[in-house]
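Student: Before anything else, here is the set of structures, which you'll find just below.
No value in this document is a laboratory result; all are computed from the given coordinates. This structure is a prediction, so every number in the text was calculated from the model and none was measured. Cβ atoms are built from the backbone, for glycine too; each structure is taken alone.
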Structure 1
Amino acid sequence: MAVAPARGVPAGAPRRRGSALPYVLVAPAVLLFLGFVVAPAGYALVLSVQSRKVSGGLLGTGTTMVFSGLANYQAVLGDVELWRSALRMLLVAAIAIPGTVGLALLFALMLDVPRTRLARFSRLAIFVPYAVPGVIATLMWGFLYLPATSPIGGDSIDFFSPVGVFGSVANIAVWGAAGFNMIVIFTALRALPPEIYEAARLDGCSELQMALRIKVPLVRPAVVMCSLFSALAALQLFNEPNTLRPLSNAISSTWVPLMKIYNDAFVDADLPRAAATSVVFTVIALGVSFVAARLIQRRVAG
């Protein structure tokens, strides 16, 4: 019994097989992801359930890795200094996240006003700090904070005091990230239908009223997404305090969690404990991402 050809396909025409081109194009990205994300993550998981055992008697001539189960995770969860570093990270985040998103929203709203002068130059000037490498930006701000070289405070303001150092670190993070978030929010503003603004102007709305009552509610998903980016960046806080550490006695080698992980791995040579800490904070980061993503979906759906 002959099978009828599919509709739209001439009888006797050869069937086209799936092209391999998409797989070829995606393969480099998949290989890089497997080599630089999946493989290190798997190795960290294996390393986190091991411990180093000294062999060779009193001389301690060698070390071997032995299975230790969840001992490293118990030590991590019970490490008081680690949770103190997490608290310091949260204090910086409490300053940096509202500052970054708030300034980004303010800049985007100001640049979206039709009568704004030098709008292109202003957008570029606000975005440029994002392109500056974090270490270079931190060194620049570090010399601005030092009393001997600072033109903004001198001896009257101690930027590296035990309390002031939180604002100093957060300021660097805000300065570097506000431009990127501004572009995200500004793009969302430009995507809004211009008819909304025309109708609002016909009703007598001022630019301030349109910004507060129309623009801000409509770009709320973009603002929430920028908040998510800023929260994830706060979990990865490392460059700023680590670079400022030689300039301030208020910043210890374990000031934030990533500095604690670095200190455990490369100063104390305790790689299993550092791996366990990394796994714990990866789970926390994934949890923050999941919760924030659900919040974004609800905002968009609402």
Structure 2
Amino acid sequence: MNNTEFQAARNRPGVERQSFKKRLSDAKFLLILFAPAMVFYILFEYLPMFGLVIAFKDYNAFKGVWASEWVGFKYFSYFFQNPDFLVLLKNTLLLGFYSILFGFPAPILLALLMNELRSIFFKRFVQTVSYLPHFISNVIMVSMIIMFLSPTSGMINQIVQWFGGDPIYFLSKPEYFRTIYVTSGIWQGVGWGTIIYLAALSSIDPHLYEAAEIDGAGRWKKMWHITLPGIVPVMFILLILNVGSLMSTSFEKVYLLYNPLVYSTADIFSTYTYRVGLLQGNFSYSTAIGMFNGITSFLLLYAANFAAKKIKQVSLW
């Protein structure tokens, strides 16, 4: 049988069905492991998307979704004309942007520094200590922040007073909120992000370092010309994901940290949606806000993926 006949045989429907069934049979254990995750996403991610229709209706819980009056883009128009829209958009984008600007390079730098450590014991100690905050819940994390920044007994204000300054009410001043949110986020996530980069570093061929040493390259040059290029694909993938979640600033942390005194810099789409949706019962309006937020996140993810594909030929799809 020549190559043409072989390809024709492979393309027969029966052969395709048999091949597909064989692949399913070979992957049956992987499919069983995947099944719980698939069920979870179907039940809690995809089926609830049916509720997006109430963004285009004047939803009444007693009438139900279909019997409620259809109002089209009324709530979207109302949201865009709301004076709070620009404030919410600015706060959401800035919190996400600052988290990426300062938080994204932090685990890369820590991973590079840990990769240069020669003491295995010290390296493991630093890695363990750095990623422990990741496992602390946002409630405990915010409680710790409030304790540290307390104007009466907080450690930070005690240092300020030790240098002769007056206590600062950090959590009641809008100008400090973004700094508190971003720095605490770096502290909480830098160690966990480092694990990903250390795993990527372990895949770099050690012969490249040996060849560089023979050529007289020092640690700095090896880091710059071998280590960094070796983790660039991982960096781009994580950057794409971070850009995609730029509009999805952590609701729990902001909600626990903010108060009416700092709404001007702390109020974001998710907290505003919570207030108008659950507290005020305006479900159609809050759904419209959430839908706008989700569509914007998708567009950002698509744009970041397209840019990464053009620049470095690395993308999610």
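Student: Quick check for you: by FRET efficiency 1/(1 + (r/R0)^6) of positions 103 and 215 (r between Cβ atoms, R0 = 41 Å, to 0.05), which of 1, 2 is greatest?
Tutor: Comparing 1, 2 by FRET efficiency 1/(1 + (r/R0)^6) of positions 103 and 215 (r between Cβ atoms, R0 = 41 Å, to 0.05), the maximum is at 1.
Student: If FRET efficiency 1/(1 + (r/R0)^6) of positions 135 and 175 (r between Cβ atoms, R0 = 30 Å, to 0.05) comes out at 0.45 when worked out from the coordinates, which of 1, 2 was used? Walk me through the numbers on the way to the answer.
Tutor: On the way: 1: 1.00; 2: 0.45.
Comparing all candidates, it corresponds to 2.
Student: In terms of distance in nm of label points 7 Å out along Cα→Cβ at positions 199 and 255, which of structures 1, 2 is highest?
Tutor: Biggest value here belongs to 1.
Student: When you work out distance in nm of label points 7 Å out along Cα→Cβ at positions 71 and 223 for each of the structures 1, 2, which one comes out largest?
Tutor: Evaluating distance in nm of label points 7 Å out along Cα→Cβ at positions 71 and 223 on every structure, the highest lands on 2.
Student: So, one more: Supply the structure label, taken from 1, 2, corresponding to Cα extents along the principal axes in Å with the calculated value 81, 67, 35. Show your work: numbers first, answer last.
Tutor: On the way: 1: 87, 82, 32; 2: 81, 67, 35.
Going label by label, the one that fits is 2.
Student: Say we calculate mean count of other Cβ atoms within 10 Å over residues 39-46 for every structure; which of 1, 2 gives the highest result?
Tutor: Result for mean count of other Cβ atoms within 10 Å over residues 39-46 over 1, 2: largest is 1.
Student: Follow-up. Work out which structure the value -0.54, -0.58, -0.78, -0.94 belongs to, where log10 I(q)/I(0) by the Debye sum over Cα atoms at q = 0.18, 0.19, 0.24, 0.29 Å⁻¹, for residues 143-182 alone was derived from one of 1, 2. Each step should come with its number before you reach the end.
Tutor: Numbers: 1: -0.54, -0.58, -0.78, -0.94; 2: -0.45, -0.50, -0.77, -1.01.
The structure behind it is 1.
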